[in-house]
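Asker: Next up, some structures in structure tokens.
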Structure I
Amino acid sequence: MSEAYVTQKINDGIAVIEFFHPQSNSLPGAILNKLAETINEAGQNKEVLAILLQSGGDRAFCAGASFDELIAIEDKAQGKEFFSGFAKVINAMRTCPKFIVGRVQGKTVGGGVGVACSMDYCFATKFASVKLSELAVGIGPFVVGPAVERKVGKAAFSELAIAASEWRSAEWAQQRGMFAELFDSIDEMDAALASFLQKVKSFNPEAMAEMKRIFWEGTENWDELLLRRAEVSGTLVLSEFTRNAINSFKTK
């Protein structure tokens, strides 16, 4: 696989949405926008009873923001537009009336942690270490922060955000509620996922939609909040500190 993509396949009531990028499933703007659009479409499709969200390949789940795109940002408007992509994905997941089940096969960083924390129920392997690296490159996890904090609590979010260069294990993430179930291998996870999704799709769709609203109570202001946070990140990405830090990461 060499071309980035977002695909959707509907099979017996389950919409499998998959994203891929050759750079460890990083998320450039085009992928973010397509992913948000696809989640919104699946949420409105009456044939869809539940959504499985996953990334391609068998290694990293998501490397977060695309460094190539970050370094190409030239002004605040471009910066806000790029980080708004993460806001769109999180808000699409938040407002989707269908349960979104996650499949996290490997490491996830930055924006990928925000995506994982926006799942309604998330499966992962023991290889799915997590890291919020944004402060290490001069930005900060402003847009994904509300989703991470909602899932794991302020203390764990603060720990992740401040220890920006340190990985936290999949076990750490499960203990704090990011991952619901953890497996020794991808095969074991996929077998459990198949069984779980069969159960989920048997639930009353109206009941699931009402539960989804309850799960996300108190987030009604996120359409505005996450865009304000995107503006903060879009400004900071222009700083000399951030430019130097991103270039340093790219050369490692």
Structure II
Amino acid sequence: MFPDFKDARVLVVGGSSGIGLAAATAFAARGANVIIASRSRDKVDAAVRGLAGSAGTVTGATVDITDDASVAQFMSTAEPWDHVVITAAQTPTGAVRQLPLADAYAAMDSKFWGAYRVARAVPIRAQGSLTMVSGFLGVRPSKASVLQGAINAALDALGRGLALELSPVRVNTVSPGLIATPLWDKLDGAARQAMYESVAARLPAQRIGQPEDVAQAILYLAGTGFATGSTVLVDGGGAIG
């Protein structure tokens, strides 16, 4: 059973959609006072409206984690949080020799350096937690997504190091496999469904992940006081299949 998180202060960076929104929803349902942070004001406002009536309170903030000044300004007046979750990222994909370097730099800046910026500035109370979202490509590389695997592995390593540096704050990472999020909405509906079915058939779990699957792992790590320096795979067995 998860703790109820009643009155806990929780920041979810990237909480306006997908995994982040599922995590914000789960925390709010258990009584937390959640702040959803994203660079899109419209998406933040829509997410906050959608969570009206939760057991906890939900508010929003606009933060661009690829911008040093935006992160510094937001954190400069913040009171310490009990739990912080970082899920925000935009990572263009492609073969190393074809992906434009500008896109490669942008991917690293968003997912790795974005998490780094937040982690170095965010105030978290002692015994609180920081949870970052990486991805199973960090342990099972794909020739079609070499950069994403490298970024995810770097995030896992960052989490382990920060668990030592930020102690007694607990730092962990959750490493998802293929999750059905709005990231895939750019695909035609039939093509997207065919991809889901193809991947599911190869996974030991025999299904595609949902954002709520990852949110459960995030809440587990936030609520487990003896968990730090861990990477929890939520990939349907993708790393071993």
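Asker: Assuming -15000 is helix-only ellipticity at 222 nm (-39500 (n - 2.57) for each DSSP H run of 4 or more, over all residues; to 500) as calculated from a single structure, say which of I, II it is.
Answerer: I
Asker: Looking just at Rg/Rh (Cα atoms, Kirkwood Rh), for residues 107-202 alone, which of the labels I, II belongs to the structure with the highest value?
Answerer: II
Bear in mind that the values in this text are calculations on the coordinates, not laboratory data. Not measured: the values here are computed from a predicted model.
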